[in-house]
Structure P
Amino acid sequence: MPNTMRKPVAEAPLGGQFTFPATSLMVQRIGYGAMQLAGPGVWGPPKEPDGAIAVLREAVAAGVNHIDTADFYGPHITNQIIRKALHPYPPELVIVTKLGAKRPPDRSWQPAISPQDLTDGVHDNLRHLGLDALDIVNYRTMGAIHGPAEASIAEEVAVLADLRRKGLIRHIGLSNVTAAQVAEAQAITDIVCVQNNYNLALRHDDNLIDDLARQGIPYVPFFPLGGFTPLQSTTLSEVAGRLGATPMQVALAWLLHRSPNILLIPGTSSVAHLRENLAAGQLTLSPQTVAELDGIAAAAAVGH
């Protein structure tokens, strides 16, 4: 059974630990997302390559052992930086990558979901990360602009299941998917994690999170503070002020309190910002504060 037992958040510097189901992969609940290591628009190299390397090394030194990446970030850039900074990798480090997109020269984001695309993507990740097998690969649907689109993903998941049987992938996850797509994929192969857009204001996955928790499957929210359209909330700012924390720290702490199966992958290209994100695991939120923060979603819904 997965390890969902944890210390109170205030006693667990990185939010406690979680084990991916049916695996030996145990991670700290606060990890690191590598997307921001690439240049502006997630394209090309960063302005300060040494700074990107420093962020990764600082994260691992602080105990982070869950790094989220994709070979289409850059493209290829983030994986190359991860390899340069951390290879040979610590045995406890879990690198999670994703497939399903490509970045043509016009810098757009395009689907890459044919069997050949997915196979090539696995080999690209292996080569640029310097690995013989990938710990976890998430199949990411491109979906609609505001979230996942309901469509069959059976063919794509079957391709990944075959690559797993060949030993190139150890475990399979999903990203930007609906509850029906999770169930469809689980009928084909074991799914060890789901990564979707979710935060204080965007609560559409509440039922899915609870269902995954019952199955011992982690849920990994991306854009925990709104991503490209940052969350604006007076309540969040007021709570942060009372706690002597930043709004991002409070938003991350709320996610840790929301459900024990939530894993975080906040990204940054700054060592100082990284330290702020990791410190969110030491914030304690009272039931009254949690209830106050829970109201942000209702206010956001009214606003729309």
Structure Q
Amino acid sequence: MKVSEIRFSVIKKNYLNFLKKQEVLGEPFYNKISQLKNFYIPICDSINKKYISNKKSLIVGLAGGQGAGKTTIAKIIKIILKNKFNLNVLNFSIDDFYKTKNQRRKMSKNIHKLFLTRGVPGTHDINLVKKCFLNLMKKKFKPFSIPKFDKLNDDRYPKSRWMKIKKKPDIIIFEGWCVGARNQTNQQIKIPINNLEKKFDKKLIWRKKVNLELKNDYKKIFKLLNKLIFLKVPNFNYVYRWRLLQEEKLKILSKGKKTMTKNQIKKFVMYYERITRQMIKDLKQDADVVISLDKKHRLNNIKIY
């Protein structure tokens, strides 16, 4: 058996073992070997090619609407890069950099009450993200820790539970719903797009602040990305549907702890709607890799630029 065949056999085994665990959590949609061959391996080949030409650690952004499958796909990419190219891969989410509940409480009092809810640009600790990237890219790497966020308690975990990074990674996968998003024009943000904006942001204070954050601090972070992968949902309506599935998964993991109701999720995704809709328009052209998902949550088409 050739070396390439042996490696594919190992990749296939680890990939299927991972998927079995996901199916237990209600995610049976990543279950075909054809997806491994036609989607995941080509993506990883393109990442490795970029890594070789880059000659240093590579930062790969992975973006997509809520419930699109970013975390699952990031883990699959990690499995393949490790087994096929022997690369040390670190993946983490922009979600882990949400500001603490107390910090958001202050924002809600000083700027706008909608900032109490995590999600939009402005509710992440961007200085901490920047510091993290600088630590990861240092030539003389020193071990440090990356924050972890507890979504059930809506607050950051104590430092004792942060992710410890002991070795400099070859590939950094930075995933998140708004990774790579661009700001809108002042004219675009004037018209409310849902009841949340219409009812609670009549003076545009929240929208303008979010837009300004994207234009300035978030743009600086996204410029550090060497490659951007975008999971394109069929339309925004599926963000709500798939976020419901995500909540069901969270219920299993939470072991009986309180999770969001359907109405709470419906309101929650409104916070994300404006930027998600704009990303669908922008990133289908701007991203280096665009993966289109069909209505059944399957990987349907891929474009690698």
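Where a number appears in this text, it was derived from the coordinates with a stated rule and is not lab data. As the structure is a computational prediction, the values presented were derived from the model and not from experiment. Cβ atoms are built from the backbone, for glycine too; each structure is taken alone.
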Checklist outcome for this item: Re Cα Rg over 2.2 N^0.38 Å: value 0.94 computed from one entry in P, Q; matching entry is structure P
Checklist entry - Here log10 I(q)/I(0) by the Debye sum over Cα atoms at q = 0.12, 0.14, 0.19 Å⁻¹, for residues 135-294 alone has been calculated and equals -0.57, -0.75, -1.18, so which of P, Q was it run on? => result P
Checklist entry - Computing distance in nm of label points 7 Å out along Cα→Cβ at positions 175 and 207 gives 3.1 for which of P, Q? => result Q
Checklist outcome for this item: If helix-only ellipticity at 222 nm (-39500 (n - 2.57) for each DSSP H run of 4 or more, over all residues; to 500) is calculated for P, Q, the one returning -11500 is structure P
Next on the checklist: Ranked on FRET efficiency 1/(1 + (r/R0)^6) of positions 55 and 167 (r between Cβ atoms, R0 = 30 Å, to 0.05), which label among P, Q comes first with the largest value?
Outcome noted: Q
Next on the checklist: With relative contact order in percent (Cα under 8 Å, 6 or more apart) as the yardstick, tell me which of P, Q scores highest.
Outcome noted: Q
Next on the checklist: To test your reading of the models, identify which of P, Q gives 0.15 for FRET efficiency 1/(1 + (r/R0)^6) of positions 39 and 111 (r between Cβ atoms, R0 = 30 Å, to 0.05) when calculated.
Outcome noted: Q
Next on the checklist: Among P, Q, considering only distance in nm of label points 7 Å out along Cα→Cβ at positions 151 and 279, which has the greatest calculated value?
Outcome noted: P
